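Following this line, the structures themselves.
Please treat every number below as a calculation from the coordinates, not as lab data. Because the structure is a prediction, the values reported are computed rather than measured. Cβ atoms are built from the backbone, for glycine too; each structure is taken alone.
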Structure 1
Amino acid sequence: MNREELMKQILPESVSLNPIGENSDMVSPEEFEQIYPRFLDSILKIQKADISGLHGYGELDENHQPEYDLLQDFLTGTFAQETEGYWKNWKQLFETSMMTEEFFEKYYAKMINLSKYCEGQRFLVNNNTFFVNMVVSEQMVGFLDWSRAGVMDWLLDFAIMDLNKPYLLIPEKLYAYLKDKGVEVKHFKERFLCMAYYKGLDTLRWHASIDDTESCKTIIQSISELEERMNRL
């Protein structure tokens, strides 16, 4: 079974895997203000996937299973220095890029401290909800890439959207949207921050590794400002 077949098997039929429409990266902020519930609804449907056959946390491996028993194990494993492949000895980036050890350790510690609020929150996540990977039609939003799908707190997919375009105020819109529908999400702020710090640091590390200075600046600013934004909710 390949990844697409697995997704068809476990996702609700209402989640579009072969979307037709406009690439959502082309949607202007003004247009987004009018149609953002379409994005929120479509991503919320992903969490209804049947993951009874999946165990643990993390991205799905080649056998379509997460690697880690606990969420915190996944988070610490993601940033381990002693790893093989591309990220072996990755902390050398502290000496050669805009990603400083002080910045990383500050938000890594926050992420680990907040992870207790996400432990037990096991849902399928697309884990690649950057706007360029989503297609919007008049009815829904579809998802082009499931290569990084995994099991984590469902707020991750919204945290990725916010990291991509923080000026669209995704957590603010999501919080108000759920409240309006009478949906209570316990520890919303803490969980969103944990997932945002995980994806923010991981994405920052990638852009640092390819010397993408402008993206590093944007990500650092986004991570640094998020807690204050969340405190205003």
Structure 2
Amino acid sequence: MKGKNMKKTVVITALLALVLASSQAFAADGAALVKSNKCDSCHKMTGPAVKTLKEIEARKAPDLFYAGSKFNKDWLVKFLQNPSQIRPAGTVYTNFLKKGEQDTVAEPPKCASKLDAGGAAAVADYLMTLKDASMKTGVAKLGEFSKAKAKMLIIKTEACNGCHRIEGNGGVSCPTFEGIGARLNPDFVYNFVQHPQQFDPKIWMAKRELAENDLQLIVNYIASLK
């Protein structure tokens, strides 16, 4: 019996090593695709974050050097095959304002990269290796919550809809809440809502001092928006 258990352990260890090696190879393929598609011409792929307003104004697309902490992998695989507009007014909305009697927002350009299923999976594997080591993990506590109470907190108290489009209504200067629960890692949401400047020192979203139960309520609401 002892010999059988040892043999089983050896087989499992070998399989895990093979899976890890395959994952690393896939990520390497993804890194090559990122380079060949010149994703770094729009996205910042390595840290640190920019520190001046001039650099912010020149930003063409969101930073990806902490993508593995920010996104859910399944969403990345789908998005990379068919990119959609997440920021209605572009990454830096002031770059797309049309001045007139009434200021309007021009249609910002969409991501032109559309990968096949295999390429999207490889790039997603690579992006998931890009982590923010300072981000606290295991902090989002998902479970039953009051959606009405959450919406009251988010819309009436915190006024998140002033910048974000929530359930079809609200501002356009920041990412839409549509599908945000599929897009973002709940632990990232927990960290970002508390202290956005941890990830982007010049971001215009305010740092918030929230009670733990209110923070978890916001995280649960956002996670529910698939």
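Set 1, 2, criterion FRET efficiency 1/(1 + (r/R0)^6) of positions 135 and 167 (r between Cβ atoms, R0 = 25 Å, to 0.05): the highest-scoring structure is 1. Looking at distance in nm of label points 7 Å out along Cα→Cβ at positions 159 and 199 for structures 1, 2, the greatest value goes to 2.
Suppose log10 I(q)/I(0) by the Debye sum over Cα atoms at q = 0.10 Å⁻¹ works out to -0.45; of 1, 2, which structure was it derived from? Value -0.45 for log10 I(q)/I(0) by the Debye sum over Cα atoms at q = 0.10 Å⁻¹ corresponds to 1 out of 1, 2. Taking 13.1 as the value of mean count of other Cβ atoms within 10 Å over residues 111-118 derived from one of the structures shown (1, 2), identify that structure. The correct label is 2.
Each of 1, 2 could give helix-only ellipticity at 222 nm (-39500 (n - 2.57) for each DSSP H run of 4 or more, over all residues; to 500), but the derived value -16000 comes from 1.
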